[in-house]
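These notes open a run of structures that come right after.
Every number here is computed from the coordinates shown, using simple stated rules; none is lab data. Everything quoted here is computed from the prediction, not taken from an experiment. Cβ atoms are built from the backbone, for glycine too; each structure is taken alone.
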Structure 1
Amino acid sequence: MNTSKKVPGWLKPCFWDISIRDLDLNKNSIFIIERLLNEGDQESLNWLFKTYTEEKIKEAVLVSRGLSLKTARCWQNYFDLKEEEMSCFGTRSTGRERFF
């Protein structure tokens, strides 16, 4: 992992809601990876795979609860993961249980 860098300014559109200067590549790695997998383009994915190891990205995919369904399916296939291994496919409340 290349931790000598900060999140580059050209990625600011993916982090519209926070100051990218405050992001720490180590402490905020799961958040950064999750956000770029969900919101990034090919250029941001290239940066992501140069910055983090494939193992770290796979870890983020496994533990993230914030991946969109489309993103989760993409990376599930890429890393050959089972749905039950991934936190984003965990049990979600539909609100229906209160009627039964």
Structure 2
Amino acid sequence: MSEAYERERQNDSRLDELASKVSALRGVTIDIYDNARDQHVIDSTSETFSTFTTTLKGSATRLGRMAQSGNKVAILKLSGMIVGAVLVLYWIWHLVF
């Protein structure tokens, strides 16, 4: 009877050890998933900024051609866009920081 009790106690102990190992493995798996998801967000953000940079360069080129034409209305539009962009960036800067 004592031997059966001892084996049952050992089984319970090993079962507890196994449960703690499974719990630790689950935590590692969740951490890996979170890291992979964060990496995907970083990659998509990088792609978005790359597209934004290309679009901004194209817009700047068109605005430069418009200003070179010497049209006063075009120069006023360009000035307004620059001031608006600076104000938006200033607002975003204070919103983030």
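Could you tell me which structure in 1, 2 was used to calculate mean projected area of the Cα convex hull in nm² as 7.6?
1
Taking distance in nm of label points 7 Å out along Cα→Cβ at positions 38 and 78 as the criterion, which structure among 1, 2 has the greatest value?
2
When helix-only ellipticity at 222 nm (-39500 (n - 2.57) for each DSSP H run of 4 or more, over all residues; to 500) is computed for each of 1, 2, which one produces -35500?
Label of the source structure: 2.
For structures 1, 2, which has the highest computed value of mean count of other Cβ atoms within 10 Å over residues 22-29?
Once mean count of other Cβ atoms within 10 Å over residues 22-29 is worked out for each structure, 1 has the highest.
Identify the structure, out of 1, 2, from whose coordinates FRET efficiency 1/(1 + (r/R0)^6) of positions 14 and 62 (r between Cβ atoms, R0 = 35 Å, to 0.05) was calculated to give 0.00.
So the calculation was done on 2.
Compute mean count of other Cβ atoms within 10 Å over residues 6-13 for each of 1, 2 and report the one that scores greatest.
Largest calculated value belongs to 1.
Out of 1, 2, which one gives 1.00 for FRET efficiency 1/(1 + (r/R0)^6) of positions 46 and 70 (r between Cβ atoms, R0 = 41 Å, to 0.05) as computed from the coordinates?
It traces back to 1.
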